[in-house]
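Visitor: Listed after this line are the structures, all set down as C-alpha cells.
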Structure P
Amino acid sequence: MKKGLLPLILALLVLLPAPSHDEDLWSGALSKARAIAGLLEESYYKPLAEEDLAVASIKGTLETLDPHSYFLDPASFSRMREDYTGKYYGVGMQIQKQGDNIVVIAPIEGGPAYRLGILPGDIIAKIDGESTVPISSYDAMQKLRGEKGTDVTVTFIRDGADKPFDLTITREEIPLLSVPYAFLLDGGIGYIYVRTFGEETPRELEDALAKLAGLGMKSLILDLRLNTGGALAASIEISDLFLPRGELIVSMKGRNPAYNREFRAFADDQYETLPLVILIDQGTASASEIVSGAVMDHDRGLIVGEDSWGKGLVQTVFTLVPNHMAVALTVAKYLTPSGRSIQRDYTQLDDYLMSKRAPEDTREVRYTEHGRKVLGQGGITPDYAVNSLLKPLTGRLRITGAFFAYARKLVLHQTDLGRKLVLPQEAKEGTAVPAGKIQVGATFPANAGVIADFRKYLATRPFEYQEADFREAEPEIQRELEREIAGAIWGVDTGVKVAREGDAAVLKAVEVLPEAARLLEKR
C-alpha cells in the first residue's frame, strides 16, 4: 500500500483516543478502514488525490451525526478564527453581490481601500485578473483577504470613468466589529445591533452601552437578528450584563460527564434594571439564542420578531495540526434556565424553512420565573411575532441593487430630481438656495417626487414589474429608498438608523417597552 493514503483515510478515526470500553469496536473500525483503503489503492481506475479523499471521508462521516458537527478546511478554519478574534487581513471594503456585479457598499474608514479613494458604488470587475461575474460575494471576500503585507490587484469600474482601472492594494489588519451599530432612537431608547459573538463582543457591547447611557439611554432594544452565534463564553458574559449575580444563564449536558456544567451570572451593578427588548429572527442561532433564552426564562425582558433557528447543541473545535484544519464536534446539548432544550428536529428542516415554526404539539412545555409558558424543541418563540418577509418586488429590487444604485445616482446629481438637489455638504453658509434648487435638510423622506424619480430610473434598466406589484410594495420601497439615500448622503451608519426607525420589529419593540419595564417591577 502506498504511503500516505491509509493515515489520511483514517484521519477522523485517529482524531480522538480509542475509548477503552469499546476496544473491540474500535479495532473492527480500524480493520474495515484499512480494507477500504487497500481496495481503493489497488483497484480504482485512476490515481487517487489522497488529501481530497481524506477530506471527503471526514466530511461524509460528520454529516451522519448532526448538522452542527463539521470539518473546517484551512480557509474555513481561518475565517472562523477571524470571526472569533474580531480582525482579519484584507483591503477593507464592505461588498455585496448585485446582479452579476460585486459592488462596493462602503470602504472601511482608514483602511487600504479607503486611503486609495475607493468609493461606494464602484464595481469590482476582476480580482487578480479573474472575473467576478461567476463568483459570490463570499468568494470575492475570500479572494480579497490574505496574509498581512501581501498584494492583491483589483480591477474597478466606476460610473463616469472612461474605462476600468486597476489598483494594487496591500493587505492590512482590518477590525471586524461584532457590534457595528449603536444609537439612540426617540425617547431615550437605545438600539444596539450585535452581528456575532466573538472574543471582543462583550467589550464592544459594554462600550456601546456606556456610550448610549452617557447620551441618556432609558431603555434598550438589543438586535440579534441574523446573528448565527459564536463563542459560548461571549454569550455568558453578555447575558451577565443584564442578569443579577447568581442567576442561571445556561446549563450543558453531554454523554461525557466532563461537559456537564452550569453557567451563572457573576457580576452585579451593570444593566440589570434597564428595560430590555430583544429582536430575533430565523437567522438567530446558537449563542444568540442562549442570551435570548436566559432573558426570556427569567422574565428579564421581552422577545420580538420571528422564531429563532433552534440550535441547542454545543460544539468543541478540535484542531488538526500542522494542517491548519479542524473538526467541530457536538459534545453536549444546552438547556435554558427553565430547563428546555431549544434544539430543532433537524430531520424536519425542509418543513421548518416553509413554516418557520415547529408544530406546537411536538414541543415540550416549560415555564418562566413568573409562570409564563415557553416552548422547547423549535428555537425561541418570541413573545410578540413580527413578520419581516418583504414583498416579492421589494426583494427583487434589493437583490439587483436598484435602491443602492439609484441613491448613488441621486446624490451624484445624475437623475432629474438629483440635478435639483443641494446636499448639506454642498450648501454655502449665508448663501441663498438658487431658484429651482431644493436644499436637503436634516432628513430626506422618500416622498412622491422621489418615488416618481425612482420610477424613471427603473425605466432605464432592464427591469420589468407590474404596476399592481409596485403599488402593493410601495411602503417598503419608500423605506428602502430612505435608507439608501440617507446612507449615500450621510454615511452607512445614518442609513442604518433611518432603516431601523421604520423597521416593523423595532416599532413593535418600542411599543412593548413599557411592558418590559413592568416585568422589572415584579423581580
Structure Q
Amino acid sequence: MQFRILGPLEVADGDAVIPLAGAKQRGLLAILLLSANETVSSDRLIDELWGGQSPESGRTALQVRISQLRKALGAAGDAIDTRAPGYVLRLEPEQLDLHRFERLVGEADAAEPALAAAKLREALALWRGPPLADLSYESFAQPAIRRLGELRVAALEKRVDADLVLGRHADLVAELETFVADHPLRERLRAQLMLALYRCGRQADALAVYQSTRRALVEQLGIEPSPPLRELEQAILRQDAALELAAAAAPERALLVLALNDGSALGPLLAVAAPLARRAGRELVLARLIDEPVDLAVESAALHERRELLLAAGIAARAAAFTSSSPGGDAVRMAGELDCDLMLIDAPPELLESPVHQAILAAAPCDVAALVGEEPAPGPLLVPFVGVEHDWTAIELGAWLAGAWQVPLRLAGPTVKGRDSSRLLASASLAVQHAHGIAAEPLLLAPGPDELVQASAHASLVIVGLSERWQNEGLGQARAALAQLATTPVLLVRRGLRPGGLAPRASLTRFTWSLKPRSP
C-alpha cells in the first residue's frame, strides 16, 4: 500500500487507487500521515477535524471515523493502532511519498554534484502538484501545506546549485525565469538566474535581473538586496573569473526583528537578536511598522541609526520602516519573502489576546519568539522542557543564546506522581551537546506554576515553547504565570515550518506541566 500527499491525497494498492469517502475521512488520514509512526491524541484529532463545531459525542464520532477509515483501507487498515492517548498510523519505510522525498534529498546533501542532481530530480518527480491539494481549504492542513511547499522550493534550489556546478547553465535559464516568476522575492533563485545568465555570456541580462530584484524589494518591502546578492552584482560588473567556477551565491539566513505599530521598543529585542546574528551566515533585518505616514521619515532615520551601530559592531544588518494597516499580515509576508529563520517581536503578557500577535503566531513560516518583559541581560537561561513540539525550538534557541552569551543553560522538567523527567532532560542535553556543543543543567520542579516562577527568579531570561494546543487552550496556567508574574523577561516560542535540528521523530515523554493550581 502506498500513500501520497505530495499532490492530492491518494492511497494506492498497486495500480488501483482506493476511494476515500468525504472530507472528514480524507482529513483524518492526512493528519495521521503527517504524523506517521507517532501517536496523535484524540483531542487533537477532534479539534482539527471539527474545530469549534465538535459534536457532543466527539470521541464516539472519532471512533466511528477511525473504524470507517480502517474499513476503507482494507488490509492496510490494520496499520492504524489505538495507542493512548489516541491513534498511530504505522508505516514502513518508503510507504509514504514524503518519506521517500526526504530520504532522497538527504542523500543528495551528502553526494557529489552529478549524483546530487540526479537524486534531487528523482525526489522532485514525486510531486504531482500542490501538496494535499484537495484539502487546501482545511485549516489543519494549511501549516503542513506551507511547510511542504517550502521543502519543495528548497530542493529545487539545491538541484539548481548542483546543475550550475555541472555547467548546465544554458539549460537552466528558462526554468529559473519560471521559478523567479513564481517566487519573485526569493533572492536565492534570483542569484542563481543571474549566475546562469552570466555564464551564458549575457552579462547585461544578469545585471538587469539584479535591478529588477532591487526594485521589487524596495517597492514591496522597503529594503535593499542582501549583501551576497549585491556582491554577486559587483562580481558580474568586474567580470570576476571566480564566477566561472563558483556555485550560485546564496543569501544569508535572516533574523527578523520586528517592532509593531504599538510603540514597541527595539532595544529589548536587539539584546536577544544581536548575539544570535553574530553566528556565521546570519543577517539581522530590522523592521518597524507604523500607523501614520507622517512618522515615516523619523522612524526610518532612527532605524538606520541602529543599523549603523550594528554594522560598526560587525553584524550584517538591513533596516526598513513602513506604514501598515494590517501589521499581522505584513509581518507574515515579510518573514516569508526574506526567508527568515526567526522572527523576534515584542509582546504583552496577554500575548494571545492580541489579534496581531495571534495572526503572526498562526501563519508565520519561520520560528517566532515573542518577548515579554524588560530588556534581558547576559546571564543564566532557563528553558521549561517537556519534549513537545515547540519545546524543542525553545531549547535550540536557548542553546544558541547560551553559546553567544557564554552562560549556563538550565532545563527544567516536572516531577509527576513519583516519576521525574530526568531521563528526558538527559536526552535533550545530549542532543544539545551534539548539535551545539552546549551542556545543559537539569532542574526538577513540582508541576504547576509556583516553583517554575520561583526558579525563573534565578535566570536572566526564560525561554518557553507554546503548548501544542495554544490556539484552543491559550497559554496555559504555567506559561501565563511566567508571562504575568515573573520579574524575569520571558521569550514565548512557536516552531516554524522548517524542522529543527534537535527534535526527535518520536515523542520522548508524556510529562506535562499541570494546568491546575496545586493544593495549598
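Every number here is computed from the coordinates shown, using simple stated rules; none is lab data. Here the structure is a predicted model, which is why all the values come from computation and not from measurement. Cβ atoms are built from the backbone, for glycine too; each structure is taken alone.
Visitor: Consider the structures P, Q: one of them gives -11000 for helix-only ellipticity at 222 nm (-39500 (n - 2.57) for each DSSP H run of 4 or more, over all residues; to 500) as calculated from the coordinates. Say which.
Guide: It was calculated from structure P.
Visitor: One of P, Q was used to compute Kirkwood radius over Cα pairs in Å, for residues 362-409 alone, and the result was 12.0. Which label is that?
Guide: Of the structures listed, the value fits Q.
Visitor: Of the structures P, Q, report the one carrying the highest value of percent of Cα pairs over 31 Å apart.
Guide: Result for percent of Cα pairs over 31 Å apart over P, Q: largest is P.
Visitor: On FRET efficiency 1/(1 + (r/R0)^6) of positions 42 and 386 (r between Cβ atoms, R0 = 35 Å, to 0.05), which of the structures labelled P, Q is highest?
Guide: Structure Q gives the largest value of FRET efficiency 1/(1 + (r/R0)^6) of positions 42 and 386 (r between Cβ atoms, R0 = 35 Å, to 0.05) among P, Q.
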